[in-house]
Every structure is written in structure tokens, then in C-alpha cells.
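Following this line, the structures themselves.
Just so it is clear, none of the values below were taken in a lab; they were calculated from the coordinates. No experiment lies behind these values; they were computed from the predicted model shown. Cβ atoms are built from the backbone, for glycine too; each structure is taken alone.
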Structure P
Amino acid sequence: MPKKTLETLFTEERIQQRVQDLGELITQDYRGKELTILIILKGGFLFGADLCRAITIPTYIEFLGVSSYGHEEKSTGIVQITQDLKYSIAGQDVLIVEDIVDTGRTMAYLLANLKTRKPRSIQACTLLNKESKRCVDGLELAYTGFEIEDHFVIGYGLDDKGQDRNLPYIGYYPS
């Protein structure tokens, strides 16, 4: 059975422009500070790499492997750290960089977990925010690329059962 055709939600050009805009805003907000950028794997790696290049202040880059999806389209609701930090974030200004926030469970878990490690400050940045799926109250995202409807999105780091992360755009399968 052939794969369905993806409907483009955000073009490569639109994504890159928004990433540049976010990078400039983050640079302004953290000017005079050293920022630790914490990229959430696997989905956040493309967005994180492009965002890091758009930020023009000194940065440290760290990676944290987290899963709540497995190979499914819907979150299991159980957040697991699959790769922990190699270095301490105590006393540092930390920005969590994530591909998508939908229910908010993963980001809420990360914020709570990482706050116990005593950073100076901690904020969250997501490329895609699916507010309509939120089931966690009071979740604050300092930086958001795009607000989206309830679509299962693919491309630019977001996968479909492990495939299509390499697409330069973000798409979805229409109903």
C-alpha cells in the first residue's frame, strides 16, 4: 500500500525564518550571560542545531534523551529519560529546546526534574505548540515557534515511526 501524501504545514523557508527570529529574541534576552542550551533528543535535534546557529551569544550545548511516545503516534503518558546530561547545570541559565509540546507532560516533567539540579534559571522553547492538547496546568513556554492545530506532524526532526525526520519542511496527513 503506497504512503499517503503529506500536506505541507510549514515550508522550509518559513521554518528557517521563524528560527532566525527566535534566535534573535533569545540572544537579546540572554545578552551578557552564558546560556546552556539543552536540546531534547531525538526530535529536537534539527531545530536545536539551527536555533543554536541563530543565537549569537556564548552557549554551551547539551543533549537529553527523552521519550514518551515509543513508536506510537500518541504519547504513552510515561516520560522516560533515555540519555541523561553529562555535565552539571547547577548555577547556569538553561534553555530547554524541544520540537513539540502537546499534552505538556514531557515538558512539565523536564522542568520539574531539571529544577532539582539547581540551575540559575530555566526556561522552555518549542518549535511547535499544540495548546489544544494540553493537560498540564500552568505550563509556561518562554519561546514558541508556531501554534498548531491537533495534527500528527512529521518532518524537520519529527518522525513517523522513526522515518521522515530528515524532511526540510513540516507536514501532516490530512484526514
Structure Q
Amino acid sequence: MSKNQRFLFLSLLLIIAVAGNSCKRQTVNSIPSLLTTGYWQLGSAIRTRYVGDSQLSVDTIQCDSAQIFTFKPDYTCTYTNLNCRASTISGRWSLSDTRLYLMSDITAPATSGTGTYQPFAYAHIANLGEYSLILETGDIQLYYTATDKRTITRWGFTRVRPKTIQ
């Protein structure tokens, strides 16, 4: 093979490699598959109160019963034992366009005794991994003044995978 042929062959190979790598691929979206594999058991719930940036108090929310959050591939979800109440509530879930927020219409009785509330109506996904999920709910706006009173609850879940039969 002459030098010109070798140069032409390598140039053609380079063009094919660049064209092959620049073709548009489908967007891989692993967040729904991470959420829907197994179920999520609450490990800790911490409520922090602020005025502006100043932290006023940190309270760990105690519960002796297992709280389970389950996401299904059909975008339905259930939460068992929310606020230590022996019940299972159901709803639907979705992700924001940026994939940074989880939205769920799960509705639970208010802890004050009257009315209802949606604890995960707009939850910031602080962390999502193979075995951990951290959601932040409450006053999670990006901008606030130095006098704004805010309460943020941080929910820490661990994944429990279903056992497979071998």
C-alpha cells in the first residue's frame, strides 16, 4: 500500500468514526428505572427551621414503624405508614423537565388533625443513587430574603430490592 493510499484509508476511517459518534442517540433516562426498581424504606426524616440563612432548629422525626415509598413504572406510587399512621396512600408521580424535582399527588391527612396535605407535591431530589434517595420538601424555593421563615424536611430513603428466586 502506498503512502497516498494509506493516508486516504486512514482519513476515510477517521471520517467514518467521527460521523458514527456524532449521530444523534436516544436520551438515556435512568432516573425512572432507579426509582421503580424495588421500594424505598425511610431511614431518617429531619426537619430544619430557618430564618433566611440562619438555622434555628433541627428535629429528627421519630417513627417506630417502617415507612415505605414505592414507585411503579406506570407512574403510580404508594406510601405506607406516612407519619407513623398505619395506612397506605396512593397517587401518581412525575419528574420535572430538569429531572431535579419529583412531583407526587399523594394526599395524606394533616398532622394537625384537620384537612389534608401533599407531602411530596414538589420535592427536590437532593440525591438519587443505586441504593439511596434523598428528597427535600417544604419551603425549597431558590431565592428568599433574610427574614423569610422556612421549614425544610429532608427524607433519607434506602432501596430495598425484592429477593429473586434462584
ask   = Where is mean count of other Cβ atoms within 10 Å over residues 5-12 largest, in which of P, Q?
value = P
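FRET efficiency 1/(1 + (r/R0)^6) of positions 61 and 149 (r between Cβ atoms, R0 = 30 Å, to 0.05) was computed and gave 0.45; which structure, P, Q, did it come from?
Details: P: 0.45; Q: 0.95.
Considering all the candidates, the number was obtained from P.
Match the computed value -7000 of helix-only ellipticity at 222 nm (-39500 (n - 2.57) for each DSSP H run of 4 or more, over all residues; to 500) to one of the structures P, Q, and report its label. Working shown, then result.
Working: P: -7000; Q: -5000.
Clearly, the read-out refers to P.
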request  = Compare Kirkwood radius over Cα pairs in Å across structures P, Q and report the one with the greatest value.
outcome  = Q
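Work out the source of 2.3 here, i.e. which of P, Q gives that when distance in nm of label points 7 Å out along Cα→Cβ at positions 13 and 157 is computed. Provide the component values of the computation, followed by the final result.
On the way: P: 2.3; Q: 5.0.
Here the read-out was taken from P.
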